[in-house]
Structures are given as C-alpha cells and as structure tokens.
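Asker: Listed next: structures, encoded as structure tokens.
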Structure P
C-alpha cells in the first residue's frame, strides 16, 4: 500500500535572528489527592519541581527525562498517538504539531514576556508557546592554559586563529585527534555555530536584515547567500584545529565536558550551562569569548531559548478541567521571577525573556559581560524543523559527505515546499511499544526485545544485541509505515556478524552496564537489549557502576566456555568509527575494524550484512505481514539487589 505524503516545510525562520529585548501521557490524573502533571524535558528540574509543589500543594509535577532528539523528533508522533505529555516541551515545534497544542493567547501570563519574542514565535497571530530562559553561546576557553603559556585572549577572529595555531604547535589543549577546538557535532549546535559566525558580518548589517525579511516572505534563497556561514568551521577543519569526524551522523557527540575539564581541548563552542559544568571539579580556570568578527565589526553573543513550553490540546476537552487548571498554574508560575530563578538554577540558563526580571545571581561569564550589558546580543529563535534540517545538511558538508552547492540547494527546496516522500505501509503491531524516560538504556523493554529479536531472526545468529542509544522512537499500535521506522532507528550503522566466545560476551555485557549513570544524570547509550541471552545485574550505587551478576542463554543454560557463538552487533560497536571521543561506546572487546585499538584474538568477523537496524526491522515486520507484531517483557534482563 503506497500513500503519497507531503511533508511541508514549516514557517521559514521564526524570529530568525533579532536583537534580544526587541490524552495525556499515562492517563494519570491523581496521586494521593494531587493532580499529576507530566512534562517532557532533557533532564531533571528539582528546584522548579520543588517550587511548583510548595506553591501548589495539590499538584504533583513529574518530569520525564529524555534525549533532545526525542523531544524534537518525537513530539508530533507522541501527541498524535495519545502519549504526549501534559506540558509539551519543544525546540519551537511548528507545522502539524500546532494542531495538538492549546492556544495560550488569552492566558494572562503571556503578557509577562517581551513582546518582541512573543511576536516572533507566534503563528497566525496566536501564541502556542512561552519561551524558557535562554542560554548564551560563545567560545568557552581554558584561561589557565592561555595565561601559563603566554597566549593572549583573542579579540578578533584573526587573533583567534593565531591562538589556535600556536596552541596546536605547542600541543597545548590538544586532544588525541590533534584538535584544539570543538563543537559537539549535533545538528542544532552546528546550525547555531554557523549562524552565529555570520551575525556581526551579515545578519547585523542592512543587507542581512533585508535578506531575513525577504526569506520570511519567500523571496530569498540560502544558496548564493549563506555559504559564508561555513567559512569559519571549514577553515578550522582545513587547518586541523577541529576534527571533521565529529560531524558524521554515525559518531557520538564530542565529549566536550571531559576534554575541557582535563585540559585536552583549549576551546569549545557551547553555552553557559556547559561552562558551569566544566568549571566543577576542574583544576583549570575557564571563561567565555563572544563571537568574533572577521571584518572589524563589534563582537556579539548569541542566545537561544532552552526550550519552549506549550499545553497538550487534549487538556481543553471536557473532563480535563482540573488538569488544565493545574497546567496553567505551572506556566503562570514559571512566568514569574521566582519561576525563572528556579529553572535557571536547574538548567544553567543565563537570560530571561520576562519584561521585568533581574537575575538573582551574577551568572553571565566575565568574557561576554560587556556584550550583554551593551546590548550586543542576538537572539536566535528558529523553528525546530529548520534547525535540524539546516544543521544536518551543514554537518554533511563539514565531514565531506555532501557538496556545499547541493546542500544549500536542498535547504532551499525544503524551505520552499518541503520534501515529498512515499509513505509505504510495512505492517501492523498490536500494542504501543514506548521509548520513554531513557527506559531502553536502563531495563528490558518491549521495543528493545522486538528490535533485538528482529536482528537475530534476519541475520540467523545465536545472539543479537542492540545498544539502547540506537533506539530513539516509539512504535504505536496499528499500522507501521516506513517513516515510523526512521524515527525508531535513525542511525545508518551496518549490522555485522561476529564469532565470539563466552568471555567476550561477558566483557561486552559488563561494558554495557558501565554507563547507566553519567555526570549529567543521563544514562549512556551502551546498555544492551538482547535476544538469545538472559542477564541480571546489580544496579549502580552512588560511587560504583552497575555490575553484571549472571548471564545465561535464552533457555537458562549456562554459556559454554568452549563454544563459539555467532553474534550480531553494529559495526559502530566493532570499531568502524574508532573508539576515540566516546565512539564505539567502549566495546573494544568487539573490535575488528579500528587499527588504533588492539584487536582481540577471540573475535572474528564472519560477514557484513548490508543491513541497518531500520532495514532489518522493516524486513522483520514484512515477513510477519499476516500477523500483528507483538513483543512482551520476558525477564531477559533483570535487576537484583546484592542481598537477594
């Protein structure tokens, strides 16, 4: 069954670049007499939760943590399938998502925000969102390393390159790849970086302002205009100051936090929250530089809202009055100075869009204070769809996978009418299989079992494992289309088959449990979903990681120490992208590709299947097209206490 589906490009650039200042999830309604309100966010918000529950004793605010990719890419699918949170958190979602959001235009707290930002994020004169406090972006730099080595703080882009050159020559703040400066390589940060470099020299000038107006009205193009936005990152890569591999879709984000803390990077383009995290428990002193001009224009900072909050439209339906009232109280509270302070304390944000707001603490880094105090700050508020698409295409150019002319032609095509794709019916599943609150990185799940079973069946191996970080979206009851699978398994890593022994299997599982907690309280993606195996583990404690307790075959039989097992894994786990910068998720015991890491003797590459997780899942569902696909929790993975 083929259906023609047109994905419209949404709202050109909402707010583009302007001067700053210018059925609910789980169907839970009551908890001990309190109204339960759910909110999807990237991390914990303990101070804001405490403020809400102390202010309103009848409200229980519950934060569901999830990855930014889920908040961005999954928002519409969640809402459409009845799993949307009560308070919707998004990087300025637009298009079809707005059909699932309540109109906030008449709510009193809307007037608490600067009219400029509210106008820029409105749609057809209506407000569906309020902006959370913003993060300042700039160049975080190791002040100690500069001072100790007689290097001056740069004030122009030319001086910045001189500092990077000298640092690399002397191996100051240089990592194993020879990089002295980095971004995390995610699409949204790449887009922010590229746009930020053009603010002093284009967007702040009359020609740039005119281009923005023309673009919003569909009268201008990116191609032939914004190619210079890649000049600086391309030059950084060309001179060897920045690693092009960090922009590849199959690699992990650069571990900026660890590298900056340890002095293995001199600089990083990131935000104030990252700066605050870097400063903790580091022997070095750090500060932030503004964006520097290459044409003699004044330096600028840029800021972007941490996220935008809206309300699930189902709350406006009859019978949800109590929960709707609770949600409006929460949005009203966050629209006060007290609410902003609590959120900023949780998130490290540094700028509020409230009309009357004075920060409760001095949180603006010294290096960008002059820019902020003198009004040299640009606010970047762009539709989420655009930021992801734009950043994705720029990443492809930066890592050498796409020609710059083709990339910008694709961006223009997207902005002028979107992409047309064929939606093909794959099969049917009989119940929702949900990815939420990092569950695929912490425990056995139905969707984890389904995908690992699919890999095992299609590749015809003894054992299949799927790292939780590769599963990014839910499957919902009913028809499954090809574009659904793009959300579920978006990464193009190839599935390969290895021969391994029992010792390798145990080491693999031990590694999979080693990152269930991280510095930012977000579990790493190496946790393994399995088919053909069962294992148990003791959960992580305050000062120790989770530990493998027992592992058996699927039928409960012990592993045969003398046997050789066929096992299906991704080439990513087997070292195809190497193991530096957190790539390969530490599965060095499976290495068959990387020459920079020792290759174990008891691992043999049997074959490369040519399949990705997405193509395998599609083949599996199609092969069962005469039945509804089901998956259940079977006790494959269990958590046990040491005293049990």
Structure Q
C-alpha cells in the first residue's frame, strides 16, 4: 500500500498515511516513521524526558502541542517531588510547553478534554496515552527518550501494527459500564493478545457510547499489549468537542468501506454483564455472579480509566441516601479538576461524602500506590486499570478491577456485589465546566530552569563492548511487569529524577538483594520468560537496571514499550529459550555481528551455544551500537 494507492484504509492506516515521514507502506509489519503533532509528559516519567530533551541541545519544542502534566506525585509527599514539579514547570516554560499544575487532573483525562484532536498523532511518556483514541486520535505510549526525540522534531519509528476490528453491536444495559466492554475484550484476547496490533472499534454499537466511555475502553486497551486503540470521530465526538468549546477542532474520520483487518472480533453490548478482574492480572476476568460476596476492605472509585463525570455522578446516585459498609473504606478520585468542579456543582460530591466516602484531589493517587494502600491480605476493589502484585503500593494487598457501578454496589455490601440489584440511575446530558486556569502557558527562551538537588544529570551513553562475559544475576518467570522490575508508589516515586538512588529498588519485591548483587558483580544479565516488561511505559524499568550495569535481557518475548526502552537505553533485548539459564551462570554475549543482524550467546558452564536472535530493524541496530537513543539522536539531529 503506497501513498498513491487507493486501497481502502482502516482508521489507523488513514492517520498513518497522513503523518508518514518515512516509509512508503502502512501494511502490517512495514517500518514507518510518523510525524508527531502532540506530546505529553507526566511527573513520574517527565523529569527524565525533559532532561533527555535538554541533552539534545534544542531551544524549543517542535510539535504543535506539548503539555507537561503533574498527576502522579501531585500531593508531593516528599520534598523531592516538589523539586521535580518546579523543574517541570520551569523547563516547560523555557522550552515552549504548557504546564498542567498539580490538582488539574490525570494527564489522559485532561488531554482528551482540553487538547485532543481527531486525526492527530499524540506521543506520551505514559502507557495509557491511547486514552486519546476515544476522541479519534492516534495516541501511543512510549518511553521518555522517544518523547524527547519527538519533542525535538524527530519521527516516531515503529512497524505498522496489524489492525483488529472490534465490531460493537447493541447497547449497554443498566448496570454494565464501558469498563465491562474492555474487560470483555481482555477476557477474550488476554494481556498478550494485542501485541503488534491496533484495536479499532466500530459498528452500530460504537455510536451508542459517549467519548468518556470510549476513552475508558481505549485507556485500558493498553492492558492487552496493543500499540493503541481508537474509535471513529463522528457526531458523538462533535457533540463532546462542542460541549468543551472546541467544535472547530472536529473532523469526521472513519475507516473506508471494505478496509482489510487482520481479525474481526464481534461484541454485542446488549449481552454484556458486569465483570470483575480478580487479583494478579487484568485478564483474570470473572462474571460478577461468580465472585459476588467476596469480602472487601477497600473500594476505589475514579482514576483516568473511570474518573469521568458520568462515572462520579452514577456512583453518587447509587450511594445517595445510603451509608457505605462499616467493613470497608471508600476513596473517590475524579479524573480531572473539570470533573471535580462538575461534581461539586451538581451535588455529586455532597452525596458521596454523605454516604461516607472520602475524596482525593484529581490525580493518579491510589492507582499507583500513592495513598490508600491496601493492608496485609486485604482485597481492594478498584475502577482503575491494573492489578498486578505491588501495583497498589504494597506486595501484601490484593487488587480487583471493576466498573464504578460494581464498586458502588460493593461499597454498600462490604463485599463484591451486583449493581443490577439496585435501581437504575438516569444520567442527564453533561454540562462541561471549562476552566483552564490551572494550565500555564510557556514564557520564553530567557526563562530559568530551576533544579533541586535530587535532579541528577544523565550519564552519557556509550557504545557497548563487542563481546561480554557476565553472570545471569536473576532468573525470572513469564509476565514480569514493569512494577515487578521497579516498584511504583511511595518507595520510588520521589526518586524518578535520580537514577543512582532509584536503582536501589530494582526487583525489590522479587529479590531485595538484587541491586547490591548487581553492583558487586559490576554488571550482568537478566533471564526471563515470555512477555517480559508488560505494563507501564516507565523507562526507569530499563534505565535503573542499566545504572546497575545490566547489558542484556534474555527472554522468550518482550512487551512492546519495554523492548523499545531497553534498546533506547543501550540494553540488548535478546530473544531465546531461557530454560537452561540459571542465576549465577556465566554467559558470553557476542555482539560483533549485530550490524548484520546476528548475535551469539554461549552458556559457558556447559560450553553450549544457545540459539538466539536480536529482532532489530536496521535503525534499532544503529541505536544499540551507539549506546542508546540519545547518542543516536544527537548524531542524527545534529
């Protein structure tokens, strides 16, 4: 499919073709480079992204819209976080980005409310950047280095994903939420089923979903491993933008009739039931009837997944005139300040407080373990997007995922409950309150960047040795997440600008001795199973191991974003069977022929050669051999 072809295109392929900066085909598997219209960073990943941008030596960001958000550490529970916020604000002002102040809301929610544009490309240093797909925008989550390069005007390179059509029919019945749509998809394709794919939603059922409902679905599509998810831009999109005062930014955008998809998945909304993802993985999905009555200690309503006005309103009406169970606590976290202001104006906040709920300011908060951490063995039911071990700030708590309807009904019962036993709630048309006073426009070139003592400059990237003989420092199972590699929450959140200190926490939940052993060994390798690095886009999960001297990861397969982050950090993602590798084994890694696509791995204890490969594009080989993306970009942009 060349640029001049008239072959029918899917929705994502249309946007790819409009933004193609390199490559001539958007067929699946073809290497392409995309021009990026918008970028976002947040405080958990943004300090490094801005340090990385600064290292490229440019005066101003290039894309049309760049927004620096504070949402992960908005409460600034330690002084280092306050220093980070000031650095982010002054760096944004200096380099030409908008700054979203603490308390303004989660980047994904605010971005589709106030900045998202149908048909545009968005690159964000957060894995849930695909939330923008609810607006017909192509939002892709990546590591900070990729965002830094895009902010400098560089292309974003990837292999064109396989488009998958999720054909929706019918209409959601009472008690069933958009959260149940994506949980239904996860139950069907699992957390690995979206790898190398884009999930495109269509069909008559899509027309029945509001933009916030669509955003819930595209947000949590990240849990399938998909590159992104997207809905058409239609009359529903226009209505949303009109209510946000941005109707002029609308354009109609749909797949062409006859467009070809790698797979079509039919989903009848009218036949969906409330679903719950039980602890351990977002795809451990059960019908609510199967787990009803399971005791709870916590309920969390909100987040960027289910923190829109409709969700908060429905929860408040279900709890109106009632009192939550004495056996569990309830925390409500609106997704944005706009949602909070609307909830105050329409009485939702009062109803929630009257029922016994606690209210947290808009931000990530409990979703990443920043407050409301579950106790030992406690089950916490949440309307968030992830429930891996340690995700809520403790390896001792257990997280289950569900819609706000299930969460509200369960808060009353003190156990997982079916919301269909409660009276239906009538939802009025939203009257969005537009107030951009928490968005700070950039100043100019003379703005001073203020750096606290915790903001440590990046070490220069240097080419890797051609041949290395190092030990396997840890042997891991399948499905290791970025939370397993480097915990989120209060242990590390204040150290995101300090790689030497945050490296102390690598594999903390799985092996607290790892960092010390890695430093004593002066480097080594990691061995793991399938889908290594699933989850967050945080490049710290690659940068911190690199700080400890990790030179390569051997695994059966890699999650998309983490694989890119490893390459960008100069770590080789070697694909091989790791069954024979054990902790302590000495491995010889020969990269001398990487330039021609070959890699050699020898297991020195047995003397045997291990069949292995480095599935790299020619550009990725150059990045790895340069020592990382910044070294490569500095050369190419210069």
Structure R
C-alpha cells in the first residue's frame, strides 16, 4: 500500500505538466491543474513515506516494462527520509510558481517549466526508491535532463544558455561515471541489485567503486572542487527551481554516496578521511566565496557548497567510526549528516524563495542596488531572517541542532584520539572538525549580516528598491511552511529522533544491537528547553524595546558630518565585506576596477569588484582556451569543402581495408628460403 502511494505520486508528478501542453498558451488552467496534481502527488507520496516506517521495508516490486529486466523499486528508512524533502518541495514549489511564474506573463516558457518540474520530481522520487542499478540510472537521467531544461527556462538569455550547457556537461560526466560504476558493480557482484556485496570483494574493485561513486555523486552534490557548475545554474534558474536544485537535487549526490557506502563491505579508513577532508574544504571555501559575491542568488549558491561540506563532515565522521568500530561516532556523525540534509533542504529552499520574492518585487539580484526592502516587503524580510538564522547554525532554529550533532561527534572523536586505542587514528583526523565548523559558522553570520543589512535595512539605493513591492500570498505561503518547519525542528528536535534512528539503522545494520542512540548521546530534551527559553526571552526583550522605541523621540542616523547625506552614502555589501575579502585574498583574488577621480568637477565614476570562481574561471576556462589554441592548426583540414570530406572518408576506408590484407603472410612467402 505504501509503495503504491509513492508510485501514484510518481505518475501524478510526471503527468502534471501535460494538461498545460494541451491547452492554449494564454490559458491559466494548465498551471492550476498542474499545481493541484503536484499537491496531490506530494500528499500521496508523503503518506506512503510515513506509512513505510510501519511496513515491511524489505519488500520490493518490479514495474512492468516493455524490455527485459523490469525496474525494481522498494522503500526503506533511508529512501523514506529523502522522500520527505523531495515531495514537500515539489508541492510547495508548484504553489509558489502561481505567483512567481504565472502563465499569463510567461507564455513562451511557462508550460515547459511546469512540464519539466513534474518530470524532475518524478525522477527524484524514482531514484530514491530504486533497488537496482538500471532503475536508479533511469530516475537519475530523468532528473538530470529535467533540471537542464529548468535551468535553461529563459534560454533567450546568453547567461542562461551558458549556465545550462555547463550544467549539462557536468551532469553527464557524472552520469557516465555512474554508468561505469554500475557496470563494475555488475561484474563484481553478478547483478545490478542494490544489495550489500559479499566480503570477498577485492581491494582494487572496492577502491574503484568508491572513487567512481565519489566522482559521480560528488559532481551532483557540488562539493569542492566539483562545484563549478553550481553557482551559475542556481543564479540563472527561476527562483523556485533554484530552491529545488539547491535544497533537493544536490542531496541526490549525498543519497547516492550514502547508498553505495552502505553496500560496500569493509570500508577503508582513507575513505572516511578523504570525505572528511573534502567536507572541510567545501564548507570553508564555500562560505568564503559566498562573502565575496554581489549577486544574491549566486551568494546563496555558494552557501549550498558550504552546507554540503557540513553534511560531508558528518558522513566522514560516520565512516571513520565504522572503520574504528566506534558506534557513537557513527550515530552522531550520521545523525548530523542526515538531519542537516533535511535542515538544508528547508532553510535553503526558504532563502531561495525569499530571494525570488526580492527579484519579483525589485526586478534585480544585485545586492548593492537594493536596500530598505523591510519597509515595503516585511513578510519577505522576516522570513529571510528566519532562514538566515537557521543557515548560520544559531539557536533556536534547526541548523543549530544538526551542527550540534556534528560538533558532539567531533568532540567524541577528539577524545578517542587522545585516548588512543581503536579510534586513535580516526580521532586525530576528526580533531580539526570542531574549529573549522566554528569558523564556518562565524563567517556565515558575517555574510548574512551583510545581506540583511544591505538588502532589507537602511534606505533604498536605487529606483529598483524604491519601486519594490511585497510578493503575493501564493509566494509567501510556501515560505511560511518552510519557516515553520525550521522552527519546529529547532524547538522540538526529539520529535525526529525516531526517524533519524531508523535511517542510521538502515545505513549501518550492525548498530541495531548497539545501546548507542541519539537520545543517549545528546541531551536533546535540554536543548529543546533552552531553545524555548531563548524564544521567550527574545520575545520579551523585543516587546520592551518596541515600547521604548515608541516613547523615544525620533532622530536621524549619524551622518558622518555630511550636510546633505543620501542613501547612496550607505555602506554597501562590498564595503561591508571588504575586510573579510582582504583576509582571504589569497584564495578569493578579487578583480577590482577603481575609479579615476580628478579635476575640480570630476564626472561620475564607479568602482567595480568581482570574485572569479576558483575552478570554472581559473582552471577550466583557461585550460579549454589553451587546448583550443593548440589545435588551431587542425582547422586547415576543416574548410567546409565537400570534396575534402569525401577524400577523408576514402582514405579512412582504404586504411581500414588494408588491415584485412595479410601483409605478414605475404612477407613470409616473399623472403622464404
């Protein structure tokens, strides 16, 4: 029954865009029908995911297929865990699109967006319930191609086309790697079934499977240095598509990595150490590059890299604990990893939806062109603050809870490293996690203070901010649902402990008999009590400050002695972050164009700064140009003349035919005595 509900959700989502294709471009009914079908798919799928916790999680079924080898699907605790954010955001994004991307204003691409939105949700759902390699790749490819068409929604813009092609190249490099991985899996295990492999697998095969999984799934997850496709794709896609890409699609890389690591026997400590290292690099450099951005959505995209790093830190800790036979490391690390998957899908989707409201109301993503939006967009400003507090890992919201679990796991690892024994080597590697995680949190706070101050506070800097307006209810309601989820998980983390325990037991079955559990290792009840007390304290202090503010006389802000200050004299996002950018100049390497001011009456001048991506702009593009330049000489063979191409074909045929001539036998007879 539960699997039937999930399959019904796949069918509803996949067909949700078809009514709009059959109706006229000017009709809004296609969009409304698609929205209700997506909401129905979300409700059916969520019902099936919830019901799966009380059902037989080993049961599978084969989907009837025309070709041999029907796809096999099933649902277990790990699949159900990832189904929640997929289906929740699939339904909320369809509602958000009513106000953000109405068919009446987007007749050229509105139908395409809804068609591939539904197909992407269907592919994501099929992917996580797949129980064999072929059905997994089927869901993966549907997801990947649908995401390409969604990123390229505004394909009349050159930047959008470029972002789409970069994404397509990256995702198909990852897909080809996964094809090779599953081919090797079939050779090593005898089938494509996603079941634990036998202990007799050779070390070379195990390492090959791990590194192919790390490359293929790491490209999708956007971990450094495989993140190069991510900033431009998230920045140029429609905002609810960006929310789905960042909050959900990236997690499919994490899901694939978790699934394969649970199937490989006897993992090596180097695997956990490498995942931990990549997590540290992604987390730290992701937030550093976010600070140097001026585009609001591009900034949020780099924060996705940061949070993928935090998720990988938890996974690396769990892998090291599995190798060292330390169940408490596994429980804390994997609990932090899984919970941060949920949390990031909630608060990052919330932030992208709020960024979409800003774009919808002010028609710009440039942070330095905004300002004072809290006065005209109070709902969006308040919801953005909720998402910002959550992503910074501050209490009392959900980001604090998942990062606390990773902190506790790193401290356990540090204590194990000092004590030596079976966990000594792993503990030495884990000791660096806590200080790096603290640095990431501090930099994230600085980044979002910059964003909130420059976008929502102060006065409007340009006419775009002056003419901004609040988003409609259809756009605010999905953001409110996500904000409530962030608050509930932060205030009542004990409510999700059973779901986390089930996911951990599914990933590491050998812990089923272990006394270690999340509730035994972390006092989440105390965390909940302190979070509620903090909320009460903040509310009381806020009421007192509001009352005093009403009684106080209004006065202007200190204007640095200027006689006639203007809003353009406010601190910009660039000036606010300049100190941190200079601190990390060795990795950011910003390009600055300073104005030249001279004469008694100098003309207007602008200062411009830009931070290139470390991989895309500094490695891949220059390497591509060098390769292209080195093959300029080959252009002489490609001049567009048909007779030349016929000659090349003739030469090729002659060479191929010559391989059939027995030259060796002829020479033997010629020189025979």
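Asker: For mean count of other Cβ atoms within 10 Å over residues 124-131, which of P, Q, R scores largest?
Answerer: Q
Asker: Taking distance in nm of label points 7 Å out along Cα→Cβ at positions 188 and 476 from the coordinates of each of P, Q, R, which one would give 2.1?
Answerer: Working through the options, I get structure P.
Asker: While we're on this one: Which structure, out of P, Q, R, was Cα Rg over 2.2 N^0.38 Å calculated from, if the result is 0.91? Let's see the in-between values first.
Answerer: Working: P: 0.97; Q: 0.91; R: 1.05.
Only structure Q yields this read-out.
Asker: Any idea which of P, Q, R comes out highest on distance in nm of label points 7 Å out along Cα→Cβ at positions 404 and 484? Mind dumping the intermediate values first?
Answerer: Values: P: 4.2; Q: 3.3; R: 2.3.
Once distance in nm of label points 7 Å out along Cα→Cβ at positions 404 and 484 is tallied for P, Q, R, the winner is P.
Rule-based calculations on the coordinates, nothing more; no lab input. These numbers were taken from a predicted model, which means no experiment stands behind them. Cβ atoms are built from the backbone, for glycine too; each structure is taken alone.
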